[in-house]
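Next come the structures, one after another.
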Structure P
Amino acid sequence: MGCYLNNKIFTKSDEVFAWLSRFINLERGQKPKSFRLDRMETLCELAGNPEKYAPSIHVAGSKGKGSVTSMLTAMLTAAGYRAARYMSPHVIDIRERICLGDIYFNEEIYVSSGNELLQIIEERLPALKNSQVSAAALFDPLTDDGCEPTFWELLTLLFFLCARNARSDVIVAETGMGGRLDSTNVLDPLVSVITLIELEHTSILGGTIEAIAGEKAGIIKQGKPLVLAKQRDEALEVFKQKAQEKNAPLIYFPDIAKLSDINVTDQGTEFSLFYTSSHFSLLTSRFSLPLPGKVQAENAALAIAAVKTAFPQIDDDAIRGGLANLKIPGRFEKIADEPPFIIDGAHTPESLALCIETFLSLYGEGGVLLFGCAADKDAAAMAGAAHSHFAKIIITTPGAFKASNPEQVYNTFAKIAGEEKTLLVKDTREAVRLAKKEMIPILGTGSFYLVSEIRKIIVNNY
């Protein structure tokens with residue numbers, strides 16, 4: 001365990017997150033020796049099970065889970081709850097992942113929780129290993145499947161500690177990847193929520209919709225309701241079977257509600273929501289949120305069903321007020337006006353297609369696409385979804401956090417869209433400058449890490 005700091009007392013949150021970054025991080029392409037939930041369960045036990053401190057809502061899915069998590073938190077906050085929120089990735093600051101409502105915890109919460117986590121790793125975990133208890137093999141890299149704690153496991157535990165130390169009333173957490181073996185799956189929530197499933201992380205989660213749905217279905221808990229977004233038939237069957245096995249009431253959104261009169265502008269989205277099930281009631285049917293896109297109306301409607309399932313006493317004013325004041329950086333966010341510059345984290349073919357659909361409805365065909373994605377993404381499918389709608393396509397580097405191959409992405413886009421309108425500009429600052437020079441609407445999308453870089457350049461003059 002020589003990589004750990006010795007006798008270190010954190011005084012700033014920056015120090016906590018810098019220490020965490022030294023651990024194995026799948027987001028950086030580093031793979032642990034094993035994926036197993038019992039390692040996280042043991043870490044939570046060593047911390048006194050902070051994940052059980054408050055009731056929780058657990059969110060999984062391939063797309064929209066971050067928006068749904070933020071919407072749930074916003075509605076709970078508007079209803080007067082101290083709602084701790086856990087989501088990823090971050091766009092501006094890593095503390096976005098661990099928040100109270102939509103704001104950062106107080107600095108002392110991060111620091112005290114970080115020091116508590118440090119003590120667990122430097123004192124309690126070594127004591128466990130020295131005790132020869134069988135659980136110690138989970139953390140022993142010399143065993144066949146043992147592994148020291150990962151970045152994601154420790155970040156998740158830090159969140160639980162922050163939630164407990166801040167005396168949160170409720171925990172809202174989204175999975176990092178999959179569900180069954182995700183470190184957040186130590187939760188026993190009031191309700192589980194699963195958004196739309198599509199092919200993603202296929203090297204880890206499986207190469208079919210059924211396999212990926214099976215991993216996501218791992219968050220369904222015994223006897224606890226599942227609120228489920230509209231799914232493809234093959235995914236729906238998986239969820240139905242798992243819900244039946246767990247005796248979990250299945251609340252399938254298309255069966256209980258109807259969306260209508262969706263109006264999308266560059267200021268946001270309005271929609272009407274009607275429940276067809278007697279288990280839900282709303283006095284208000286018209287809602288608005290400051291996120292453009294039909295898909296965001298669908299996310300909001302799913303979040304409303306989930307919050308009413310977990311907390312039926314929450315009234316329409318809290319739901320309406322929470323959604324109206326929603327803040328989510330990097331989700332179809334307009335960061336400049338002349339020319340209009342939109343950023344949106346859309347890193348799968350389907351999410352990119354929906355993003356482009358919204359962009360075209362507001363700004364029309366023939367804009368600039370500024371795009372970058374990680375090396376493990378399906379660039380060909382995304383090029384197929386995008387190429388015909390833009391006058392110019394600029395491929396750039398999606399930050400340095402994850403492995404990427406912008407040359408390969410460029411070659412893929414140039415082959416499909418044509419070399420005459422496709423440009424490779426590895427330096428993101430220069431790519432932004434060239435995009436703005438065109439003086440036509442710009443969509444910066446793909447990796448959330450690219451969205452983060454663009455936002456720093458435009459908004460923060462970084």
Structure Q
Amino acid sequence: MGRDVEYSIVNEFDILSREELIGIILKAQAATQESKAAILALTERVAYLEKENEALRSQLPRGGAGGVAAPPFVRPNRKGRSEQPRKKRKKSFVRRRETATEEMVHVVGDRCPDCGGPLSEPWEHDRRQVIEIPITPIGVIDHIIMAQRCGYCGKVHHAKVTDSEKVIGKHRFGIRFMSLVATLSVGNRIPHRMIQKLLAGLYGVHVSVGGISEILHKVAQLGKGETEKILQEIRGSPVVHGDETGWREDGLNGYLWSFSTPRERYFHRDKSRGHEVAKEILGEEFAAALVSDFYGGYNWYLGPKQRCWSHFKRDLDLLREKHQGDLGIERFVSSVLGVYRRGKKVARALGRRKARMRERNDLASALESRLYEIVGPYIGDKDAPQHTLAKRVERHGGEFFTFVRYEGVPSSNNAAERAIRPAVTARKISGGTRSEKGSETKSILMTLFGTWTLRKADPFQECARMLTESCSTLVPSPA
């Protein structure tokens with residue numbers, strides 16, 4: 001009976017498993033049919049796309065890789081230029097190596113760091129240059145002057161220091177130190193307190209703000225002679241640019257005058273902006289071409305004057321902007337600028353063929369006549385917007401085309417603007433100077449450093465040279 005029970009259980013289990021298996025098979029068959037239908041649809045889609053692709057390929061030009069010609073390569077910004085061999089440069093534009101003051105050789109050693117085997121003799125594989133600032137305390141030199149008495153006459157003799165050791169009077173700072181302070185203050189426009197911090201950080205020396213001012217006063221005092229030479233060079237130059245700007249002294253208004261040439265700059269601070277200042281600076285014998293703006297302080301000069309076209313063009317642009325859409329104003333401005341451009345073109349042509357003075361005068365007079373024809377109708381019409389500029393042309397009619405009459409005279413006063421711009425920047429930061437001595441020192445130092453910069457000289461070296469030539473050998477006072 002036990003065996004019958006066991007057989008019935010196994011038989012029932014087998015029947016259930018067989019039914020489940022049949023269900024699984026049916027589901028698999030259904031899934032297979034769905035997959036076949038999907039594959040058939042995808043196959044038809046691929047065939048359709050291939051036909052469409054072939055139709056598109058047939059419309060493209062043949063040739064090249066894959067039967068399709070690549071679009072032609074066009075080099076940007078080189079239309080119609082043929083390839084040419086590159087010219088050899090006379091000088092390679094690479095970073096120049098400095099002269100080494102020290103060499104540090106780096107060697108691996110005697111043994112291979114990987115396997116420990118012996119290494120060969122080293123050779124130079126590469127060289128890397130590092131520029132570093134040495135941290136060195138400032139040099140303090142005690143000059144000990146020994147005295148000796150003669151046994152016969154009883155006279156006391158003091159030792160003299162060699163000419164290579166020179167100092168400025170009783171100053172405790174050397175020439176290079178004073179040159180550095182002046183270069184930082186004037187050449188680089190660094191405030192006194194920043195100079196104080198810089199000297200303390202680099203050299204470990206403390207200099208008071210008053211001490212820095214005294215250094216600048218002394219440098220300016222010793223530079224008066226060279227400043228006078230610069231002024232004489234300006235007075236003898238064929239072309240001089242003049243300009244002025246405001247400069248306060250102890251809170252009181254004043255003016256800083258500037259006269260410059262391509263190689264010199266001269267500055268002078270005065271309370272007045274009158275023509276007497278410019279007349280005194282340039283001198284009675286001044287006979288060069290004076291380039292300036294339209295300020296009346298230069299009207300005293302009866303020699304050749306060139307009024308700045310840059311200032312005049314600026315006023316023309318303002319007139320055009322103020323009356324936008326006015327065809328009369330637009331025609332007036334365009335006509336005046338057309339005469340100016342014609343003058344520039346004529347001046348370049350005359351300079352190339354070295355024209356004579358008579359021809360230059362005739363062409364300049366013709367340009368002045370044309371300019372007067374343009375502004376003439378508006379000179380008497382006070383209600384016309386062009387009246388102010390027309391009156392300016394009438395007042396300075398013979399001073400607009402001096403650059404045509406004389407070779408080497410520019411049409412604008414941009415040189416004077418560039419010369420005085422550093423002073424304007426310094427004035428906006430500091431507000432001016434505090435005393436008459438400070439104004440004089442500032443003017444002299446700006447003259448010196450501005451001239452050295454124009455001449456492409458090293459201001460620090462030039463200042464040291466000037467101080468060396470001006471100072472005296474260190475000699476003790478008699479007992």
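Only the coordinates and a few stated rules stand behind these numbers; no lab work does. None of these values were measured; they are calculated from a predicted model. Cβ atoms are built from the backbone, for glycine too; each structure is taken alone.
Side notes on the structure shown:
- Identity of the structure behind 0.8 (criterion: distance in nm of label points 7 Å out along Cα→Cβ at positions 235 and 259, calculated), options P, Q: Q
- Here FRET efficiency 1/(1 + (r/R0)^6) of positions 51 and 195 (r between Cβ atoms, R0 = 41 Å, to 0.05) was derived from just one of the structures P, Q, and that gives 0.00; the source is Q.
- Of the structures P, Q, the one that 66, 54, 41 was derived from, the read-out being Cα extents along the principal axes in Å: P
- Given 17.8 for mean count of other Cβ atoms within 10 Å over residues 35-42, calculated: source structure among P, Q: P
- Each of P, Q could give FRET efficiency 1/(1 + (r/R0)^6) of positions 123 and 347 (r between Cβ atoms, R0 = 35 Å, to 0.05), but the derived value 0.35 comes from P.
- Identity of the structure behind -11500 (criterion: helix-only ellipticity at 222 nm (-39500 (n - 2.57) for each DSSP H run of 4 or more, over all residues; to 500), calculated), options P, Q: P
- Per relative contact order in percent (Cα under 8 Å, 6 or more apart), the highest-valued of structures P, Q: Q
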